[in-house]
Structures are given as structure tokens and as C-alpha cells.
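Just below sit the structures, each encoded as C-alpha cells.
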Structure 1
Amino acid sequence: MTLTHAIQVEAHRLGFDLVGVTTPFPPPHYQKFEEWLSAGYHAGMAYLEKMSSRVRRANPLEILPDCRRILVLGIRYPPSPGTMTEFYDPTSGLVEDVKSSPYRGRVASYAWSEDYHQDIPTRLNDLVAFIETEMGKTVPHACYTDSGHILERDLAQRAGLGWIGKNTNLINPQMGSYFLLAEILLGIELEISAPFEQDRCGTCTRCLEACPTGCILPDRTLDASRCISYLTIENKGNIPVELRSKMGEWVFGCDICQQVCPWNRRLTAPAGAEAYAPPGIAHPDLTQALSLTPEDFSRQFRGSPVKRTKRTGYLRNVAVALGNQLVAFPDHKQRPLAVAALRETLIHDSQPLIRAHAAWALGRAGEVQILQTACRLERDPSVLNEIQIARDQ
């Protein structure tokens, strides 16, 4: 067994579904990345503009000068259901929960389990330890998972893991696109995988047509300032008013462009996926979520990617989603409780950002009287402005 094959076998044992090897040569689409930055499509992610980041993305040898090969790995996570009642065992109670209250949010499926930033690095370190044992010496290396200054999808395509689809995700023809990617830069020689040369999207444009905010661009990039994932996670301020009604019930991330992709149509969940989706995480009750204290939020999302938004960002998202659901289900018996939760949030929450989006949600639901009361009590100019706009819409 060659060293490359032994590494692949060990990577699979550690839970990685895809394994490929490529060179540290400059990524083929780096110029496209520069053009994307110049167009401002990175929105508020200013860290991408830093020269140190750009230099490293342009040339992996700037990260690890001794690098000879890059091991690119993919690990599956459960495909996102098209509706809240799909994919789940009815004994979980989720189906009944959804029927009893439609005022629920949605969380992107990669965030249903523990934060991969905590789990995957452990596996990468274990794989490096295996390689060093096989080599009988210390090996120069650097490990990343969605955290390094590298263009990982470019590297993954060059390592033969799949092609970059029109929705900007890496797509594998057997396993679809529900993958988390990781990389190990190594100072050793390994057999190089054949790059994935084909573009199998063909004439399909379902992802572009399905995106509610129109963030997916024709050149296989996206405008982050319009992307629901960016708006609910990376964005720390106001969600643009014109995009709020397009966000549906998403409160953390978005899976729409993957849900509609034909390459994901017949996917089954990976082994153990039943543990991924407790209803409180995958489809949180929006009315209850508005009552989360900072302590409640920290406790509920300890070890979860959702904690990245902090309480303020999460409840901002929850308020927008609840406003949208109140419009979608205006006559449900749970409506008075949902409206009361928004009113309590608007009047009493300590964070102006949350209050501002609660005002928008109440305006969307037509609750003008609550907004008039809040207008007399509110002192923050930014929230007052939101209340007045919501009241007059």
C-alpha cells in the first residue's frame, strides 16, 4: 500500500467522505476572486481585503513555504429538507410541533450539530499524527477548515473532489454538495489526484431562479450583501429593509440553492444523521426564541455554529422570520402569542437592533396600534425611525 493510499484509508476511517491530493500551485480562479473583491461583492467582510489574506490566497506557499502537496478533504452533513415535515421520523415530534405552530424558523443543516470548527480540526490533527507515524518523522503542515486564507473550492476541484457549481458550491457527482471542506498543507510528496475537469451543471439554472434575494451571479460567484447566509450570520447590523420579506423563515444560514440542485435530489442522510436535528435547533419556535435571555442563548447554543450570531444577531433574525411567518399564516390560533412576543421584544428588549427588527415585523403583520404605543416610549433614534417606517407602510 502506498503512503497516499494509506492516508486515504485513514482519512475515511476518521470520517472524511472525500479525499484528494493537489499541488500548492496558485489556484486557477484567483483573478476571479480579485474581481469579486473589486466589485464589492464581499459586503462587510473587510478581512477578505487585507493584503496578507490576498497574498496567501494567491499562493499557498506563502502559508507554508515547505508545502509540496495539499490534502483536500470533504465531510458530509445531512441534506436540508425541502419542507419542515420532510426527512424526519414522525416519532421525533417535529411533525406535530410544526402542525401546532407554523411560527418556526429554519437553520441551515450544517449547523444542526456541533460547530465543525471544533470537531474537524481534531480529525485533521489525528490524520497528521498518522502521517508522521507513517513517515517516522515530523512533517511540516498547516490545517484549515473554512478558516484559512485559501480558495478551498478551487483546490478541491483541482484535487478531483468535484466541480464548482453555478450556486458557487462544490458538487460531487455521487454525493452532491452538502459538504464541509478541510485542507492539510503538507511538506511531503504524495500522488496527485486527477482534477475534476467537467462542468456538469449544463444548462440548469434552478439555483439562480430559486434564490429569493437574487444573490447568485451568472459567473459562479455571489453578491454576499444579498445572500441570506451572509445577512443572518456575518452581517452584524441592520438587514436591508428591501430584503427582509424575501428571507422567509431562515434564521441562520440558507440551503435553498442546494435544496433545488438536481445533484442533491436523491441524497440520503449520512449515518447518524438522526442525531443532527433536534427541533429546537433545526426549526426553532420563533415565539419562544424571542424570550431568550443572554444566559439562555449561551446555554442553548453552547458548541453550536449558531452561537456565532450572538444573541443580538439571532433575535434580529428571529424577529424578521416571525414577521414573515405572520404574513404567511395570518389566521393561525397561535398568532396572538406571536404578536405578544414581538410586542414584548419591541417595548422591553435591551438591544436597539432587536427592537428595530421587531418593529418591522409588527408593521409587516399590520399591528399598527402596538407601533403607536412603542413610538411614545422609544428613545433610540434608529428604532424610532424603524417604528415610524413600519407604522406608515
Structure 2
Amino acid sequence: MKRFWLSLFVLVLAVSPCLRAQQNSDAVTLKLSGYVKTDVLFDLRQIDQLREGHFSILPKKEVLDANNEDINAKPNFNILSIQTRLAGTITGPDVLGAKTMGYFETEFFGSTDATINTLRLRHAFLKFTWDNFEFLAGQFWHPMFVVDCYPGTIGFNTGAPFQPFIRSPQLRLTTKFEPFKLILTALSQRDFQSPGPAGNSSIYLGNAVIPNLNAQIQISFLKNSLIGGGVDFKRLAPRIVTKGNSKTDETVDGLSFIGFLKLAFSDFYFKAEGVYGENLAEMIMLGGYAVKDTTQKKWEYTPNKNLSLWGDISYGKDIEVGLFGGYSKNLGTKDNYQVFYGRAEDIDDLIRVSPRIQFTFGKVKIAGEIETMFAKFGKVDRNDKGKVSDTKGVTNIRGQLAFMYIF
């Protein structure tokens, strides 16, 4: 597999000058872009994370040893270059009266912690663009990650777990009648998967037959500002047979809503977003779903609910300063339950504040960020719809330096 990716990389570099050299009307062109990036990371305590700490999620709760000392109050340090990225934009002749393009993007992040330092597929799609319509087929950002309105953090988590962070295979239709844009999307799961009885897997969505469905509206105003909102529906079938060898068709539905705003004035940006969601664990957010009663022949489920809010402000160009703030609240489940599948069942709420500064020297960027995360852990009452009580807070402070060369 490593030889395959290496061969693909060499092939792309070899053929790209030839493709760009064609001059006729049927020419297919390939433009390469990307960056080389190194991150220096330091945490004051142990954290829940991905890829050796590169993607921070939240601090680990207090765990006391025999001497009543917190085991997780242990600092950690790392230097990683795994976010280094290569992208290719492919353009060709019109098809069906539409402009066409293809896009792929890969990086050395790996698909799992075990495959860190290897290439993984981030994006791969083709797109048809007419005057008022656009159709995309392939892997791209889930519409819950709004590409025109997301935090400008230095940290690779890009605001997660307050901000949905997920890429998905999809079919997306966009209608554009200025200043309105309506986006309708049907999606499956691949790298970002829902939790369940067999661990994280795309099979739960696949067995539900209905794809993840999303509808979103965006309204542009001023020059680069926008406001919008959307609704997302997801149905999972966690099991097709229970432990008692009884066939089951039980599913769990998740209905989520998003609202967002971006204000842009020259070098000043303000962005804000709110998400009320059910069962959003695959988006690297709090929550999930639970089994009501495991003694039944057919299992019934109940979704966990979560509210997340974030805001991001930045100013400057060659020297840019910014501040991100996020809040997330566990709203519990709709019903009492016995078994939970998801993330951070025992967290009541989360708060993050992250100031940053970034210097740009042509193609080079040097940036720094201090990320402070406060999490309140407590006891979960599964007989009271997952209510968290007797909470105790823990705080992690992450310092990060980033060095980037863009091409």
C-alpha cells in the first residue's frame, strides 16, 4: 500500500507539466497546490486526542492514584509534520453546458492512529457548474462544516468539539440565485464513522438504508458576509440481530439544526455558529446514543442531545491576531437507558478560549496559539436521562507553534 501511494505521488508530479502544456480546446489541466507544515505542541495535562496529540479534543478527567494524586495531571510535548498536504485541481472541457472540474487532496495524517505518517484521502470529487446550479459528487466537507464560515484556529481541530468536523462521500446539489444559495446533500460515512456495538463503523448508517440528509440555506450580503442555517437528519441501525439471536429492525434517528453568521470588513472578520444536535459523535462532538433496555429481544434506542456555540474574531493580514471561544452543553437523552455509545457521556459542559497570532512572509506563515479548555466531569444518572451531577472541573492549557510553507 505504501508503494502504491508513493507511485501515485511520483506519477502526479511527472504528468502535471505535460497536462498544463496542452493548448487546445479539449485540454485537461492539473494545478498542484498545498503546504509543508510543522507543529510544536505542549499540553499541561493528558488529553483525548488523535494522531499522537496533533488533533486535540478535550482534557482527560481526574483519575486519582493510591496517593490521591491525579494521574492525568501530566504534561506532554511533541513535534509533528503530518499535516503536510498536497492537492490537485483538474479542469477540462465543458460537459452538458457546465464547466467541469475535479479535485483531490491528501496529507500524511493517516486514516487511523496506527497509520500515522502515511497518506490519507481528504477530498476527492468532481463538480459541474452551470449559471445557477452546481452538482458535486465525491468526498468533501459535510455541510455541517460550513466552508465559508469556520474558525481560523491554528490548532488542526478547527474548533472541534464545538464545531462539527467531518468529511463524507456525498451527492450535493447547490442552487444559486443571488443573494440566496440552497444546498441539498445526501451523504454516507467513511473516515468519520458513528460509534456502536461493533465499534466505530459506517455499517450502522448503511444498514439504515436512508443516507444522511442535509438541507441548508445561505444568504450573502455586503461583500463577503453571509448568514444561514440548516437541518440535518441521520438514521442508524446499530444492530440487525440482538444478543438473543433475534432479528431486529430498530433504528435511532438524529435531528440536528445549525445557524451561522460571518461578517467581513476588509481585514476584520467575525464568525459565529450554533448547533443543536442529536447523535453527532462522528462529527467529533459530544454525544451519541444509547440502548434503552438490553433485556428486550429487540433493542430500542434514544439519542443524546447537545448544544454547542462558538465565536471567532480576527484582524490583520501580514500580522493577524484572533480569538476563538466555544461552549458546549450536554443536554442528556430523550429516555432513560442502560448502555451508551458515543463521546464523553460524563461531561456536563465544556468551555474553550484560544487567542492566536500569525505572521505572513510571502509564502511562509509562522503562528502561535494558546488553547485553554475547561471541562466539567461528573456522575451520570442513566435512570434520569443521562443527567450529569456532582461535577468537578479540569483544565488543560495547550501551547502551539506552527511553521508553514505554502505552494
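Quick look at the values:
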| read-out | value |
| --- | --- |
| Comparison of 1, 2 - label where FRET efficiency 1/(1 + (r/R0)^6) of positions 234 and 314 (r between Cβ atoms, R0 = 35 Å, to 0.05) is highest | 1 |
| helix-only ellipticity at 222 nm (-39500 (n - 2.57) for each DSSP H run of 4 or more, over all residues; to 500) from the coordinates reads -11500; which among 1, 2 | 1 |
| Entry that produces 1.24 once Rg/Rh (Cα atoms, Kirkwood Rh), for residues 34-129 alone is calculated, selected from 1, 2 | 2 |
| Highest-scoring label, criterion being relative contact order in percent (Cα under 8 Å, 6 or more apart), among 1, 2 | 1 |
| Mean count of other Cβ atoms within 10 Å over residues 178-185 from the coordinates reads 15.2; which among 1, 2 | 2 |
| Test item: distance in nm of label points 7 Å out along Cα→Cβ at positions 226 and 290 calculated as 3.7, pick one of 1, 2 | 2 |
| Label whose coordinates, when semi-axes √(5λ) of the Cα gyration tensor in Å is calculated, return 36, 28, 22 (choices 1, 2) | 2 |
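Only the coordinates and a few stated rules stand behind these numbers; no lab work does. These numbers come from a predicted model, not from an experiment. Cβ atoms are built from the backbone, for glycine too; each structure is taken alone.
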